[in-house]
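> Take a look at the structures listed below.
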Structure P
Amino acid sequence: MAALQALSRHLNRGIETLLVVMGVVMATVVAAQVFSRYALNHSLFWSEELARYLLVWLSFLGASTAYYRGVQPGVDVLYSRLPPRAQRAAAVAVHLASLMLFGVMVVYGWQFAYFVRLQISPALLLPKWIPHAIIPLSGAVLAVHALGFLLRDLTGKGR
């Protein structure tokens with residue numbers, strides 16, 4: 001259990017660093033595109049596609065960080081009124097349902113990335129599986145976090 005929680009913590013730390021780098025790159029690319037278009041009257045044909053792919057990756061990886069930190073949106077009106085034992089059972093049920101969703105992300109995300117593997121993006125000439133690989137990748141990261149949370153709630157030990 002400790003190893004899984006350590007893996008989850010290290011994964012999140014690396015993803016947070018990657019999020020900062022990708023956010024800076026995306027902001028720089030968009031700023032360069034705006035400057036180039038309005039000051040130089042020349043469009044950077046590849047910048048919109050790169051910014052879009054970065055935004056998708058930022059969204060999926062940001063969701064995994066939000067889940068790890070417990071800051072994802074949620075409604076806990078009913079949950080907060082439950083007795084502690086029922087809260088624990090509800091938390092376990094939520095983690096199990098989340099694991100099922102993350103499993104779907106991994107399986108079907110992998111299938112879709114494989115399906116588009118031979119397609120090439122128009123501006124960057126990247127294989128399309130690269131931007132789509134974030135779906136199974138983030139599903140796997142989210143599953144690691146969910147397993148850690150599930151084990152924590154089943155054993156009653158803190159993070």
Structure Q
Amino acid sequence: MKIAVLSDSHIPTRLGAIPGRVYEICAESDLILHSGDMVNQSVIIDLERFAPVKAVHGNMDPFDICRRYPESLELELEGHKICMTHGTGARFGIENRIFRRFKSQNPDIIIFGHSHIFNDDIKDGVLRLNPGAISGSSGNRTMALLTLEKDKKPEVQKISF
């Protein structure tokens with residue numbers, strides 16, 4: 001299963017539209033996960049043209065998005081337990097704060113956003129994935145392609161554009 005993982009689109013406040021490279025990756029994916037700060041519902045509607053979308057709201061999302069999407073989400077995909085949230089607070093230490101938040105749920109993968117910094121590491125056997133921000137400055141925009149297969153280690157590919 002190929003999963004496009006993105007966060008922090010901030011459309012239209014920081015970026016006018018979704019970059020074409022994001023569409024290319026989403027078109028080749030079975031599922032899209034957005035870890036918050038869409039800012040406008042049109043982002044999800046736009047992405048749904050390519051694959052089903054699961055999302056959580058972020059700290060910059062307006063009330064209508066916060067009402068529509070949860071603060072956190074738990075999924076079971078290809079035998080992997082995934083916990084997803086946006087995150088809050090300072091960038092420094094966000095990986096550990098979110099890890100502690102979900103530790104009791106025994107996830108295989110934690111997906112988050114907020115910091116706009118790509119992160120792909122393993123702590124105590126748990127993959128901690130932050131796809132970065134598609135709204136980053138030109139050359140610093142990132143997302144991830146997560147490949148999951150039952151009984152296999154997850155594969156993460158960083159996509160920069």
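> In terms of distance in nm of label points 7 Å out along Cα→Cβ at positions 34 and 130, which of structures P, Q is highest? Provide the component values of the computation, followed by the final result.
On the way: P: 2.6; Q: 2.0.
When distance in nm of label points 7 Å out along Cα→Cβ at positions 34 and 130 is computed for each of P, Q, structure P gives the biggest number.
> Comparing structures P, Q by relative contact order in percent (Cα under 8 Å, 6 or more apart), which one has the largest value?
On the way: P: 30; Q: 24.
For this comparison of relative contact order in percent (Cα under 8 Å, 6 or more apart), the top structure is P.
> Oh, and also: Upon calculation of distance in nm of label points 7 Å out along Cα→Cβ at positions 42 and 122 from the atomic coordinates, which of the structures P, Q produces 4.2?
Q
> Ok, one more. Who wins on FRET efficiency 1/(1 + (r/R0)^6) of positions 26 and 90 (r between Cβ atoms, R0 = 35 Å, to 0.05) among P, Q, i.e. which is largest?
Details: P: 0.40; Q: 0.70.
Top value of FRET efficiency 1/(1 + (r/R0)^6) of positions 26 and 90 (r between Cβ atoms, R0 = 35 Å, to 0.05), among P, Q, belongs to structure Q.
> Here's something else I'd like to know. A value of 17.2 was computed for mean count of other Cβ atoms within 10 Å over residues 50-57; which of P, Q is the source structure? Don't skip to the end; give the middle numbers.
On the way: P: 17.2; Q: 19.9.
Answer by label: P.
> Okay, moving on. Can you spot which of P, Q the value -26500 was calculated from, given it is helix-only ellipticity at 222 nm (-39500 (n - 2.57) for each DSSP H run of 4 or more, over all residues; to 500)? Could the numbers behind the result be given before it?
Working: P: -26500; Q: -4500.
Comparing all candidates, it corresponds to P.
> On to the next question. Identify the structure, out of P, Q, from whose coordinates semi-axes √(5λ) of the Cα gyration tensor in Å was calculated to give 22, 18, 15. Each step should come with its number before you reach the end.
Details: P: 37, 18, 14; Q: 22, 18, 15.
Structure of origin is Q.
> Among P, Q, considering only distance in nm of label points 7 Å out along Cα→Cβ at positions 2 and 18, which has the greatest calculated value?
Values: P: 2.7; Q: 1.5.
The structure with the largest value is P.
> With semi-axes √(5λ) of the Cα gyration tensor in Å, for residues 98-137 alone derived from the coordinates and found to be 21, 10, 7, which of P, Q does the value describe?
Q
Where a number appears in this text, it was derived from the coordinates with a stated rule and is not lab data. Owing to the predicted nature of the structure, the values given are computational and were not obtained by experimental measurement. Cβ atoms are built from the backbone, for glycine too; each structure is taken alone.
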